[in-house]
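Below, each structure is written out as structure tokens.
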Structure I
């Protein structure tokens, strides 16, 4: 495959793997670390909402910046913000913890847009339903391995008789130091197929952007992201609250999800060609996950609940790179930064609202967010079938416009 022989593509694979592994370690400690600081379910939802809304702010401008100055610079800045956010989170000051989530949102918004744009601007590589699954696989496998690192602070704490909250803090500081040292040199060495066009200098770039298609994608993303924000984005706290698990157990479940999903993502390009198109493949694979969401609410066993969650998450997300390939293939390359930004904004606003609603619902009934999410996901898949019937019926490779 041509993509695998590209040095720039290989560097992006390595970057995704290493950074995702480092962030996976930190993700496993977030919920238990914050719980030890006395953060309630409602406050956790508020923190998550703050992160999403700050991500929205950076997403609004980062797409335009990618089209104006190139995506590499924006991606480098996003990793610098990641490091700053982790350092503030390790401070243990409640006000600085809130600030760290705001900065994390800024890095998340700019990083997600610039990372996807850079992946679709690698020279000579334009079959996105092949490229994006491999990149997503490297990220999820790395994240999965990192999440197993949730046992590291537990082992250090028990071995050296150190308070667990201090070992959590140590993990955050170490990752904050390593991330920029790894990411900046790799990104700087990647060649981007980019030319800034004077006629596309406006924030929205109204010419040539397929607004009719974007409107449909935005409507679907609003529904999916609202559902995801209400429960899936709070799932770590759900497990901590319902089953009182530590970062070790939590990291094991989340790590297993990502590791298995990362391996299976390597199969999705071939499945797309067998089943008949990226969008059709995504719907067929992801829709059964809704039933498993409901089943999670019916068990009081952590083992059973975690097994169901692993299966649900794999089904819902393993084909997500194919859906992204479908989205970006509809947007001209020179306007892709802004197109991706608009789609991301449509994700972040409802997700931010959903996290706040989910935190409140969880305080009232711990299972209510999962039930609400299953309803919204059902609506979203129905909308995909109704709004994009031609793409479901048509077999094609997701190439650039």
Structure II
């Protein structure tokens, strides 16, 4: 009898051969590499089986959660839980490349269906004929493998049933650029994670449920761990702040700490003296990401008010760091400019002005157990208010 490992190995070889044959026969030279990567990331058999299950199912949930982009898996459990807590049954359709990272590990009671860029247009046709009361779209812009696919089909689908659609817009600046987004906006069918301007026509629903866990603050007897999640790309965070903070601590003779970076490896040119204090975790699936953040002492968003690329994170785009701070109840060390933008204060986080991140990290390390517990308790209260406000918005949709 063949072992499971042998069967999987043989299937992997067969899949690779099939993909190479399809790419060789169906695509021009300029498109071969791109489609080879796309097909390798698809669960071809699983997605087709899931497609058949979807079109053949006799009973459907009240709400369909739809995520066809290869991103934003982290927001899915939070949005789904809001509907479930209000008594709604939820079906989920999600791109298989996102599903592979297991974002729904903390959610029970949903019927799940995976898809891919090849099957998604067919799936949208089936959804058109369904009787869902609400179709909740997790990403307005359709992103797939750093390119866009079947955008016309996707856009027309979103425009067809405005009374059923709820769409998450991740950048408020896109609203004025799109006629159909403007229409949803006027009818209060547009959802945002952070309503920076308190616009009464926008529905702020903040998704940050990553499972249940103990919220007790860590003991000061443990080594202090600062965590950075999402890599060190300049468009989202400034690694120079990390370098400055670590060097400040080392210069003060403070060595009993470490920094954990999730989402990327060591950037080119990153200084050796700072890298010695960093644990590079690389990309993790969602359960391991949340476990890593929860086990850390403090969160470093590394948002820089002096960087033009970061201005959007206090005016139009909600930083994913904020979701992790709420969901994992981890105290952030954050610039005052961004703390104010997200409703934080010195009662919920360690705030710094200008380039004083090193001093803020030192203050964080020296917090007593009681001080950490007080900050965590206030952060939990703030999170509770966010949940209450978000749930009220969802209730208004039903």
Upon calculation of Cα Rg over 2.2 N^0.38 Å from the atomic coordinates, which of the structures I, II produces 0.94?
-> I
Note: FRET efficiency 1/(1 + (r/R0)^6) of positions 237 and 325 (r between Cβ atoms, R0 = 25 Å, to 0.05) at 0.95, derived from one of structures I, II, originates from structure II
Read-out helix-only ellipticity at 222 nm (-39500 (n - 2.57) for each DSSP H run of 4 or more, over all residues; to 500), computed value -26500, structure in I, II | I
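Looking at structures I, II, which one was mean count of other Cβ atoms within 10 Å over residues 101-108 calculated from, given that it came out as 16.8?
II
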Test item: relative contact order in percent (Cα under 8 Å, 6 or more apart) calculated as 14, pick one of I, II | II
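From which structure (I, II) was log10 I(q)/I(0) by the Debye sum over Cα atoms at q = 0.09, 0.18, 0.22 Å⁻¹, for residues 173-308 alone calculated, if the value obtained is -0.51, -1.25, -1.29?
The value was obtained from structure I.
Bear in mind that the values in this text are calculations on the coordinates, not laboratory data. None of the values given here were measured: they were computed from a predicted structure. Cβ atoms are built from the backbone, for glycine too; each structure is taken alone.
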